[in-house]
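Student: Following are the structures in question.
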Structure I
């Protein structure tokens, strides 16, 4: 059983909270957020431990996998800290805000022997897998340029940051 810790319980974490609850192989051990009201609400809804800082969550030895759902500028710092604390990490996209931060995160994963994954949710979609197969088989010739657009409903309640 994977014991999950989620760092940042804003709107991005909603899907992760549902997924962890639905999977038999996972247990939501703890969450961390600096917003005390939001933290209390999520802990009450999911029956898990709550921490006011990511450092406190990372010190919890019961947590073995961390999901980072923070603003993009915090991804590198928190991901590296989680890896160095001995946790496997799933970080929301984008991985980081620049290539140097991505390299630091990859180096931390290699150094610690822990797994690092980026939540590219469309990576395994049937449509994307079909395109990858066509390209691999060169069914459409040599790739020169690929443009992808996705359309979805607008969310007027989206966070302003």
Structure II
């Protein structure tokens, strides 16, 4: 409902009223605390794809970048995102579903955004979009689904709200 009733009409209005260019989105990403240094061009290009209504390609680029943004923010807050096993062995980086379960997550992102991220990206009862992207389960049609549109919009909104 939100995609058809709010997001797509708002996107259409933005595109009609403003010229959203790649350089504008690069500047937005550079001024966002959420987008790590060295990932501004990749993230801005993915956002631009959404403004071009190419949500399938946008979500394939944004999903892993957004997971990294969350990981970086949690590390800044003091979270251990690479668990240390008994015996001192360091594991690989946690997946998004594990990151969302860290106690610092709600402190860093707020309860509402954590719920939204889980619902879209990691929850089996939700879209589980992260799993579908990571395992190549989205095809040409399903990658442009309303969940991808919503995820693109949520990531854009989150990047905007984390401005320096």
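Student: Identify which of structures I, II gives the largest calculated value of volume of the Cα convex hull per residue in Å³, for residues 91-138 alone.
Tutor: Values: I: 107; II: 79.
Structure I comes out on top.
Student: Kindly point out which one of I, II the value 0.55 was derived from, the read-out being FRET efficiency 1/(1 + (r/R0)^6) of positions 27 and 123 (r between Cβ atoms, R0 = 35 Å, to 0.05).
Tutor: Values: I: 0.90; II: 0.55.
Here the read-out was taken from II.
Student: If distance in nm of label points 7 Å out along Cα→Cβ at positions 3 and 99 comes out at 4.0 when worked out from the coordinates, which of I, II was used? Display every interim value, and only then the final one.
Tutor: Numbers: I: 4.0; II: 2.3.
This figure was derived from I.
Student: Once percent of Cα pairs over 20 Å apart, for residues 51-106 alone is calculated for every structure in I, II, which label goes with the largest value? Before the final figure, lay out the partial values.
Tutor: On the way: I: 17; II: 36.
Result for percent of Cα pairs over 20 Å apart, for residues 51-106 alone over I, II: largest is II.
Student: Then there's this: Volume of the Cα convex hull per residue in Å³ was computed and gave 124; which structure, I, II, did it come from? Don't skip to the end; give the middle numbers.
Tutor: Details: I: 159; II: 124.
This figure was derived from II.
Student: Moving on. Consider the structures I, II: one of them gives 28 for relative contact order in percent (Cα under 8 Å, 6 or more apart) as calculated from the coordinates. Say which. Walk me through the intermediate numbers first.
Tutor: Working: I: 17; II: 28.
Comparing all candidates, it corresponds to II.
Student: Given a value of -11000 for helix-only ellipticity at 222 nm (-39500 (n - 2.57) for each DSSP H run of 4 or more, over all residues; to 500), point me to the structure among I, II it was derived from. It would help to have the intermediate numbers written out before the result.
Tutor: Numbers: I: -11000; II: -16500.
So the calculation was done on I.
No lab work stands behind these numbers, since they all come straight from the coordinates. It should be emphasised that the depicted structure is a prediction, and the values quoted were computed from it without experimental measurement. Cβ atoms are built from the backbone, for glycine too; each structure is taken alone.
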